[in-house]
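Derivation of every value follows stated rules applied to the coordinates shown; laboratory data play no part. Everything numeric in this text was worked out from a predicted model, so none of it was measured.
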Structure I
Amino acid sequence: MRNRTMIIGCGRLGASIANYSSQQGDNVYVLDPEKGSFDRLSEIFSGITIACDATDVDELEDAGIEDAMEVIITTGDDNVNLFLAHLCAKVYEVPYVYVRFDDPDKGLLVQGMNIKAIYPFQLSKDRFNLLRAGVNSK
């Protein structure tokens with residue numbers, strides 16, 4: 001039964017999403033090779049943390065990728081993220097895959113798939129533009 005939200009990468013973005021998902025009552029699993037990364041999770045985080053290399057298929061399977069309804073990939077390496085997105089979508093047929101890219105051109109490599117790209121710089125720029133527009137409209 002696919003009932004798991006799996007977050008790969010526990011940097012600032014991954015930890016924020018994990019904290020939010022946990023507060024929403026999701027069954028959250030956070031994967032990161034560095035145990036210290038889990039310190040970014042809030043004290044009320046109620047999910048599971050697994051120190052592993054998600055690019056190792058055996059470790060990814062041990063973490064329960066087959067039970068994932070959605071995977072959110074937020075490591076700091078676009079190429080790793082692209083590989084994991086394709087792996088989760090094509091091999092493990094995860095219904096919902098979200099992937100962070102710094103390079104907007106990487107998004108072209110997931111077009112037409114059940115993979116949604118997240119661009120932190122674009123989100124920041126859009127937020128800034130909204131803030132600026134709000135100030136200038138007064």
Structure II
Amino acid sequence: MVNAAVPRVMIVEDDPGIAFLERETFERAGFEVKEFALGQPALECIARCESPALLVLDYLLPDMTGAYIVTDLGDRIPALPVVMVTGYPDPAVAEQVRAAGVRDYISKDVDLKFLDQMLEAAQAAIASDPEPPS
């Protein structure tokens with residue numbers, strides 16, 4: 001049974017080590033986490049009315065880009081907050097995905113400071129969203 005008071009975060013990240021760190025960061029902060037390594041299963045899950053309070057999205061996935069996911073979801077669920085976390089920072093991509101509705105674009109770093117940035121961005125995005133998707 002899902003506790004409605006606990007925000008659900010969906011992580012879409014193909015690197016198992018990074019996905020583990022992201023999941024642990026959110027779970028320690030009290031979030032419920034659902035995790036995917038590919039974009040298509042995540043999109044299918046969201047289509048089944050399992051929308052999270054927040055989507056944490058890698059930019060470069062084996063089956064599609066994060067930009068594709070953001071565009072697809074923007075057409076169907078424009079209010080879904082998205083934080084993009086990427087190992088391939090590119091100012092042009094950052095501008096493109098922000099224009100498509102991404103709340104924050106965070107670069108993965110070797111000292112793992114991005115995890116704190118990701119959590120702060122997620123909490124701010126959820127707090128600013130008056131009514132999370134159901």
Structure III
Amino acid sequence: MTKSLEDYLEEIHVLILQKGRARVRDVALDLHVKMPSVVKAITELKKLELVNQEPYGDIELTAKGRKLAANVLGRHTLLKAFLVKLNVPEETADKDACLMEHILSATTLDRIRDFVEKPVATTTSKKKETK
């Protein structure tokens with residue numbers, strides 16, 4: 001699975017979550033690509049049994065496609081949260097997370113998850129009672 005196909009799959013998933021459906025036009029607009037590029041990607045995703053689409057119809061994720069798309073989106077969300085926690089501006093964090101989500105190992109992602117989900121340590125100072 002290429003980075004590009006993962007991006008298409010993730011975008012289809014996000015559109016379905018946000019709008020209840022994914023159309024070629026919407027994917028093209030959101031990813032800033034031309035519609036023929038989306039059609040080509042959909043053809044590849046169909047071959048991988050990750051999406052279904054009738055001609056000119058909505059794009060639907062298969063069960064396998066939903067699982068993989070949710071995984072890609074989860075990595076993106078985790079990495080964005082990690083970068084924001086490091087005070088990276090949100091827009092930059094989103095773009096960087098999109099690049100990073102495709103290359104980091106599962107081990108690295110697990111350590112980042114541990115870091116992001118670690119409770120923030122608070123310092124409590126007990127007042128000493130004076131008598």
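Name the one structure among I, II, III that helix-only ellipticity at 222 nm (-39500 (n - 2.57) for each DSSP H run of 4 or more, over all residues; to 500) of -9500 was derived from.
Attributed to the structure labelled I.
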Identity of the structure behind 11.3 (criterion: mean projected area of the Cα convex hull in nm², calculated), options I, II, III | III
